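Listed next: structures, encoded as structure tokens.
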Structure 1
């Protein structure tokens with residue numbers, strides 16, 4: 001099963017490159033982030049025409065996540081559980097069970113908060129949200145089923161995940177607290193799929209619109225975390241960086257994908 005994640009930075013603005021990539025890459029499941037539309041506005045007909053079932057958790061103008069699957073989707077759950085009775089109205093998390101040839105896999109589309117400007121309330125929200133994700137990720141492990149937590153984490157894990165690490169020292173994505181929040185999730189037993197197969201640096205998933213692509217001044221912030229049961233089935237993991245250069249109006253992110261024997 002080929003499972004991919006992509007922050008499209010507005011699905012309506014990226015329909016042409018999104019459909020072209022789907023036809024070429026042919027993933028079984030795709031998690032999208034930053035779709036920037038309400039549920040009713042999601043252009044599901046175009047994806048259904050390619051054979052995808054669509055689960056959408058949208059939000060007007062900002063955020064929004066979706067899961068597209070050529071396999072049956074069950075148990076669709078939007079939003080992380082509330083913490084301290086505080087409800088979160090951001091559309092940043094969508095989870096579902098997907099049927100494979102050899103069993104089920106639980107997949108989540110994640111759009112973690114950016115957290116800038118740092119320091120400040122937005123950074124505090126980022127850390128609190130990531131802690132809610134950690135608590136939920138721990139709960140999911142109890143099922144002992146394959147779990148894939150994928151998406152835009154808005155975290156640069158290490159220096160080798162940035163072309164110019166020093167340029168990010170005052171950015172929320174590169175703060176020690178942000179890195180530690182990601183490590184706490186991994187320390188539960190989750191594996192960074194891409195890093196497991198590509199330990200070297202120089203691989204990026206995001207380039208801003210201000211000349212970074214031309215200079216390859218990128219960062220790796222889109223991640224795929226696998227539970228032990230999913231890690232046992234890990235075959236391949238890659239980044240489709242050519243998507244950034246092929247489109248006339250590309251997203252600032254590119255797809256990341258994993259192949260699991262499920």
Structure 2
């Protein structure tokens with residue numbers, strides 16, 4: 001049994017650092033290779049893995065993740081493939097959650113998805129486009145299988161909205177640092193500390209910041225005020241640019257090591 005999200009954040013807190021969270025779409029560039037790449041990320045120091053569920057209409061994702069998702073879909077990545085990847089990386093000791101738009105989960109079957117994810121060893125799901133008002137069946141399904149529900153807040157979220165989101169969230173609160181799409185940036189949005197600060201007064205949950213982090217220095221900056229640092233596009237870009245699988249594995253492991261060092265320098 002892998003560590004729960006609560007245990008991961010408690011361990012990071014005891015070590016006086018932030019947790020490092022890495023994202024990769026399942027099936028990118030193939031199912032087998034994505035397992036190898038995720039394993040390298042964990043070996044490099046990633047604490048929690050977001051296993052992306054490829055979707056044909058990824059409106060919130062930037063060009064790198066869109067390209068990766070398209071490749072995964074062409075290689076036959078389905079929800080079943082995603083859950084198989086979760087099972088494999090969980091079996092290797094990774095604390096895994098799924099990142100998914102709501103439509104694929106609904107089409108797969110809400111209860112069925114919760115059951116399959118729990119049986120695979122997954123710990124929860126990040127649902128960026130699901131609102132608390134529409135989450136009733138999902139809340140019931142995840143409570144039944146003891147899965148965490150990770151919802152998002154953004155710089156535009158009012159305090160009332162943050163409180164509403166927090167009330168249905170478990171595991172950690174995902175604070176999007178910008179209003180734009182995902183993607184590595186030269187600097188983290190100045191809005192990130194503000195949304196974390198406002199959320200901090202409204203929740204006892206750990207708060208993780210995503211969108212834009214790509215270097216150890218940026219990870220250290222975000223770790224100065226957040227409980228978790230989320231990195232996705234930077235890993236994906238390295239894989240897209242790598243000449244072969246061996247080069248991709250080496251690159252993501254090296255970036256994970258740099259980021260893991262960064263969250264320890266907060």
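Looking just at mean count of other Cβ atoms within 10 Å over residues 71-78, which of the labels 1, 2 belongs to the structure with the highest value?
2
Looking at mean count of other Cβ atoms within 10 Å over residues 127-134, point out which structure of 1, 2 has the largest value.
For this comparison of mean count of other Cβ atoms within 10 Å over residues 127-134, the top structure is 1.
For structures 1, 2, which has the highest computed value of distance in nm of label points 7 Å out along Cα→Cβ at positions 55 and 239?
Largest calculated value belongs to 1.
1, 2: which one has mean projected area of the Cα convex hull in nm², for residues 79-230 alone, as calculated, at 10.0?
Working through the options, I get structure 1.
Any idea which of 1, 2 comes out highest on distance in nm of label points 7 Å out along Cα→Cβ at positions 63 and 111?
Biggest value here belongs to 2.
Have a look at 1, 2 and say which one yields 3, 14, 25, 24, 21, 12, 2 for P(r) over Cα pairs in 5 Å bins from 0, in percent, for residues 39-118 alone, as calculated.
Numbers: 1: 3, 14, 21, 22, 19, 11, 6, 4, 1, 0; 2: 3, 14, 25, 24, 21, 12, 2.
The read-out comes from structure 2.
For which of the structures 1, 2 does the calculation of helix-only ellipticity at 222 nm (-39500 (n - 2.57) for each DSSP H run of 4 or more, over all residues; to 500) return -7000?
Values: 1: -7000; 2: -15000.
Among 1, 2, the structure yielding -7000 for helix-only ellipticity at 222 nm (-39500 (n - 2.57) for each DSSP H run of 4 or more, over all residues; to 500) is 1.
Quick check on the output: 2.0 is distance in nm of label points 7 Å out along Cα→Cβ at positions 159 and 215, derived from one of 1, 2. Which one produced it? Write out the running numbers ahead of the final one.
Details: 1: 2.0; 2: 3.6.
Source structure: 1.
Values quoted throughout were computed directly from the atomic coordinates according to the rules given, and no laboratory measurement underlies them. What you are looking at is a predicted structure, and each value in this text was computed from that prediction instead of being measured. Cβ atoms are built from the backbone, for glycine too; each structure is taken alone.
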